[in-house]
Structure 1
Amino acid sequence: MAVRSETLYAAARLVAYALERRIIDRVDCAWAYNRVLECVGLTGPQPVPVELSDGYDFEADLGQLAEVGVLAGMAEDSATGRDRLMMRVMGAIMPRPSEIATRFDALRAARGPESATDWFYRLCCDVDYVRESAIAKNIAWDAPTRWGDLEITINKSKPEKDPRDIAAAGTAPTGEAYPACALCVENEGYSGRAAADVHGTHPARQNLRIVPIELGGERWGFQYSPYAYFNEHCIAMSAEHRPMHVDRSALGCLLDFVELFPHYFIGSNADLPIVGGSILSHDHFQGGRHVFPMERAEELDQFQMVAFPQVEGCVLRWPLTVLRLRSTNRAELLDAVTHVLDVWRDWDAPEVGVVSHEPDGTRHNTITPICRRRGEAYEFDLALRCNVTTEEHPLGVFHPHEDKWHVKKENIGLIEVMGLAILPPRLEVELDAGRLTREEIGCVFGAVLEDAGVFKWDDAGRMALAAFIATL
């Protein structure tokens, strides 16, 4: 009886919370209460009046409801089973995707894109899709280095990934599992899978809502990351499950995005293993409202490209090799950025280890592009990447070298290119034991970024970069 009574109050408080946060309207309360009970295998008793205390912890009530659901056989007795039940409860009382899209578009039309994203982001936090409590457990600090202050985070919510596993995922067969990957739009409302499923575990996404947007004349989706690495960390993903690609069409999509949301930056991981992101199997971008260390980097060595007179170029003082291109002429900027990519794809500089292609045609060169608005101007930062390997560096010449694997072994993707380290939870143990210090970790991360730079900040590297820019 005590469990049943606690469940009654937990369900009633959760409905009151949803009403307070305007997830539901007052006329929805009885419906919402019944939906909550249904999710955990109950049919009563009737609701009772409740008042929310200051600092109400809705996740605690979600946890209580999940325990009841496990006892009722609604999910397996495991952490993932409980998580799926919690997401089922929140998803049951959320508005439909069409209602979310209508509200988002109305706010954007009436008050502008910033108001629309403010509302949508808050909603995603309120329904526990953006896991604020988990994010708050991450350890973060700024680390002074020769490249300025870098941002260091120890992410305690996700396991460390092996670069070889990431590469294998990029070539994994598609169409076997549903959804095909964690970024597919078909995740919206999906109930998740247990580890025992033939296709393995998959997170529950009943409380995921995706706003439809158009990029490059195609249907894309806009959502927020559940485990945000920075403020308002958002994802734009193609409605079609297709591999990542960095080319003119993708660069044009980045420009489309910052026209839709000029208060956000947007970027793409590189489209090759080793230098790419963790999901190469689905075409997507990442963005948000954050100023990264790379954005504040000093601009050096201004240059002009004859064929693109309205585009300003410079080199950033940054451990990776980054060219910044800026123009108020969107079309000419897109042409210029595409030109840089095309030249770089075929560029060889063997004196500094850059090899563009294998004899069989396998390519190694690509870019990590980041796009933002500067008033009326558009701006691209282009990090030059090369995923060539050698016997000495089998995981990549321009990848964290082995002497730094105690801190960082994973790929250097979009976010870390910009100066925010996402480090594995095992480092917390190293810190607590005194085997590492925050200062040391910051220095190692700076050196990791230097490893990823194709043209080093020495005489040979500067000469090689100057030769590349001269051909543009």
Structure 2
Amino acid sequence: MAKLTFWGAAQEVTGSCHLIETEGVQILLDCGMHQGGKQAEKRNGEPFPFDPRRLDAVVLSHGHLDHSGLLPRLFKDGYKGPVFCTEATRNLLAIMLDDAVNLHLRDVEWENQRRKRAGKPPVQPWYDEEDVLHVLEHCVGVPYHQSRVINGHVSLYFRDAGHIIGSAIVELKIREPGAEKTLVFSGDLGNTDVVLMNDPETVSEADLVLMEGTYGDRNHRSMDHTLDELEAIMQQAHQDRGNVLIPAFAVGRTQEMLFHLSALHLKGKLPQQKVFLDSPMAIDVTRLYSEYIELLDAADLKRLSVRFGDDPRKLLPSLTFTQNTEDSMAINRVKGGAVIIAGSGMCNGGRIRHHLKHNLWREECHIVFPGFQARGTLGRQLVDGEKKVKMLGSTFAVKAKIHTLGGFSAHAGQSELLDWAGHFTGKPRFYLVHGEADALQVLQQKLFKDKGISAEVPAEGSSIVF
């Protein structure tokens, strides 16, 4: 009998981590960071609830840090085996983990300066650049739709999840004496209404299904309405003579926003004179998208007159890449007429905070949130309507207009989740992960009511045998 233990993303949106044990073999599905404020992030330094040295393999659904960000710590704590992922994910990790380790080491340096002044002993980093290199050296790229044997009785198969470049639905076939069981892990399923990504593939056969439920309690606004709202915001910001700030994730959301801004420009409906992509990582990821152009939605690419995989500045002449800190700081001298895209997507770090410092208190400015904001983040506070927020050691009045554009989500909405789940034949066991408890409970009820599927919502640390 195989055993599955839920060590992360159980009634929470981040920290994806699930352990499979079968016939003396241990396989880890994802190894993600906890995100969403200081309390959540403290958990990233806690010991793993299992022994990394005993793991035989890691299978990674995609490159977002809440699914991959603790891989360097896993290697630092003794893991030496393979990390199976798609080829695009392997190359994306080189960008994502390099950025993450630089931020982590910088934070440790600042913390140790503070501790030194207070007469306290220094803290050690959770991992370093060498650990990131170990991750990349052990990555095994597996193409979509090709079966790969992990060991003698477990095989792996990836399907396109349509979430970000390289994202995968994981299928594991586990052969035990007298039986074969199929476990399907959705990873993060994509929103069928977004551009660039293909629709998530469906699966029909499984004995056990782990399905994400980030938006299990609601559907997204239609893309047509969302784009109309984006156009209206740009026009209003132009009339107000303010800037538009877009906190965007470097992977997926940034490339999608560039696509739509390019489309507005081609229609003559983008009045802003400058668009700044102020994120070195997002710039690198955008270039990576061009390397994997064959994985993108061909129909979407045809809508633009210049191939998206080329330099985006051919599509959007007003676009400026700001790689270095000096260029980023210079943006703060621009008081109006600019669109500024920067990370992090939830405003819990990165260059976006410095742009908020110069724009959040100005009534003529607009802040556009095109993505999910987890509890405990600055982005969530702004979306929830806080009038004052603390940031960078100061308190700021929130005078800028706050907009939430739900249609841009890279996650499937409730109806899409129900549709994906409904493709399974037979009666596999369903477990809902990667969602806040309330959202998962709503999805649980809808699955039973609409599809006759009895799903469970596991608690962190709980185990099942299948």
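No value in this document is a laboratory result; all are computed from the given coordinates. Treat the numbers as computed from the prediction; the structure is a model and nothing was measured. Cβ atoms are built from the backbone, for glycine too; each structure is taken alone.
One of 1, 2 was used to calculate distance in nm of label points 7 Å out along Cα→Cβ at positions 62 and 406, giving 2.0; which?
Going label by label, the one that fits is 2.
Check the numbers for relative contact order in percent (Cα under 8 Å, 6 or more apart) across 1, 2 and tell me which is largest.
Largest calculated value belongs to 2.
Here helix-only ellipticity at 222 nm (-39500 (n - 2.57) for each DSSP H run of 4 or more, over all residues; to 500) has been calculated and equals -9000, so which of 1, 2 was it run on?
Of the structures listed, the value fits 2.
Once mean count of other Cβ atoms within 10 Å over residues 342-349 is calculated for all of 1, 2, which comes out largest?
2
Have a look at 1, 2 and say which one yields 22.0, 71 for Rg and Dmax of the Cα atoms in Å, as calculated.
2
One of 1, 2 was used to compute semi-axes √(5λ) of the Cα gyration tensor in Å, for residues 46-117 alone, and the answer was 26, 17, 8. Which one was it?
That value comes from structure 2.
Identify which of structures 1, 2 gives the largest calculated value of mean count of other Cβ atoms within 10 Å over residues 30-37.
Top value of mean count of other Cβ atoms within 10 Å over residues 30-37, among 1, 2, belongs to structure 2.
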